[in-house]
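Peer 1: Several structures are given next for inspection.
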Structure 1
Amino acid sequence: MAEPRWLDENEQRAWRAFIAAQRVINGKIEQQLQRDSGMPHTYFEILVRLSDAPDGRLRMSELALATLGSRSRLSHAVDRLEKNGWVRRQDVESDRRGQEAVLTEKGREVLRDAAPGHVETVRQLVFDALSPEQVAQLYDICATLADHAGGTYDKAQWENSPGVVPAE
C-alpha cells in the first residue's frame, strides 16, 4: 500500500479554512432562505435552474445533474415544489418515459420575491469581504475545483446566464 500524500502545513490550513467558510456561509444562506422565503436552498436552486432554462423547463435528469442531486432526492424536492404550485411535471412528448419540470408563474413570483434577500445575504457573506481581484480568483479556483472533481459545472452556461432574477 502506498504512503498517503499528507497535506503540508499550507494545504492543511487552506483546507480547514475552505471547510469552515463553506459550512458557515451555507448555513447562513440556508437560515436566510428559510426565514424569509420558507424554503430550503435546494428548492431555491431548482427554481433558479428552471428560470435560466429555455421556456422554464428542464428534463428531470438534466435538473438532477445541474443541482448535483440524486434523481430520487430531486424527485422528492419537485414533489414538494409541485404541491406548492411552483413547478409542474410534464411528460416529454418524444420520450414516453421522460419527464420535465416546468416552472409555473407562481414559481417565478416566489423566486422574484426570494431573490433580493438571497442576493443581499450572498453579497454580505462573500463579496463584501473580497476585492475585485479576489472575486476573479474565487471564480477561477471554484470552477477549476468543480471541473477537476468531475462536477457538472459548465462555465459557458453560467457566463451566459441572465442571473438569479428571471426575466419579466
Structure 2
Amino acid sequence: MLYAKLRSDILAARDERQRALEQRTAGDSRTLVLLSLNLPGRDKQETGFDPLITWGEQQLKYYIEDLEPITRHTDVLGPWALYAGNLPAVAAKQIGCMIEESCAAARLLDIDIYDNNAVPYHRQQLGHPPRSCFLCPAPATECIRLGRHSSQELQRYLERLRDHLPT
C-alpha cells in the first residue's frame, strides 16, 4: 500500500510539473529550462543538496544571460525550478549537458530543456549518449529497470557526493 501511495504521489508531481510547463508556453516563444535534482532512491527530498540546486541555478544564469525565473517548488520528487530564456533549445541543451557533466556532484542535476511548445529537447539529439548510471558505465535507465544496484550502494554514493558539492 505504501508503494502505491508513493507511486501515485510521484505521478501527480510529474503531472503538476508538466502543467506548469504547458501553462507557461501559452503565447510565450521562449525556451523553457527545468532544473531539478536527479536523486536515486525513494527519498527525493534528501537533505543537504539544496546548495547544488543553487549552484546549478547560478551556472544556468551565467551561461544563459537573459534567463528569467518563473517558479520554484519542492514536491515529492524534490526541489525544482522553471526558467525561460531566449536561447534556442539546442543551445540551451548544450549548456545543460555541459553543466551536468562539469563535476561529479553536478551529475545529480537534471537540466531539462523544452521548446516553446513544451516539447523536450533530448541529449541524444545533440549526439550525446544516454546518461550513465551513477555506479557503473551502463545506461542509467537499464540499471534502474534491472535493479542492478542496491539502495545501500546508491546511498553511499550520495553521501560521498554530499561532501563534495560545488559552491
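Bear in mind these aren't lab numbers, they're just calculated from the coordinates by the rules spelled out. Since this is a predicted model, take the numbers as computed values, not measurements. Cβ atoms are built from the backbone, for glycine too; each structure is taken alone.
Peer 1: Work out distance in nm of label points 7 Å out along Cα→Cβ at positions 50 and 130 for each of structures 1, 2, then name the structure with the largest result.
Peer 2: 2
Peer 1: Work out relative contact order in percent (Cα under 8 Å, 6 or more apart) for each of structures 1, 2, then name the structure with the largest result. Intermediate values should be presented prior to the final figure.
Peer 2: On the way: 1: 23; 2: 27.
Top value of relative contact order in percent (Cα under 8 Å, 6 or more apart), among 1, 2, belongs to structure 2.
Peer 1: By the measure distance in nm of label points 7 Å out along Cα→Cβ at positions 34 and 82, tell me the structure among 1, 2 with the highest figure.
Peer 2: On the way: 1: 2.6; 2: 0.9.
By distance in nm of label points 7 Å out along Cα→Cβ at positions 34 and 82, the leading structure of 1, 2 is 1.
Peer 1: Upon calculation of helix-only ellipticity at 222 nm (-39500 (n - 2.57) for each DSSP H run of 4 or more, over all residues; to 500) from the atomic coordinates, which of the structures 1, 2 produces -13500? Before the final figure, lay out each step's value.
Peer 2: Numbers: 1: -20000; 2: -13500.
Considering all the candidates, the number was obtained from 2.
Peer 1: Tell me which of 1, 2 gives 0.95 when you compute Rg/Rh (Cα atoms, Kirkwood Rh). Write out the running numbers ahead of the final one.
Peer 2: On the way: 1: 1.02; 2: 0.95.
The read-out comes from structure 2.
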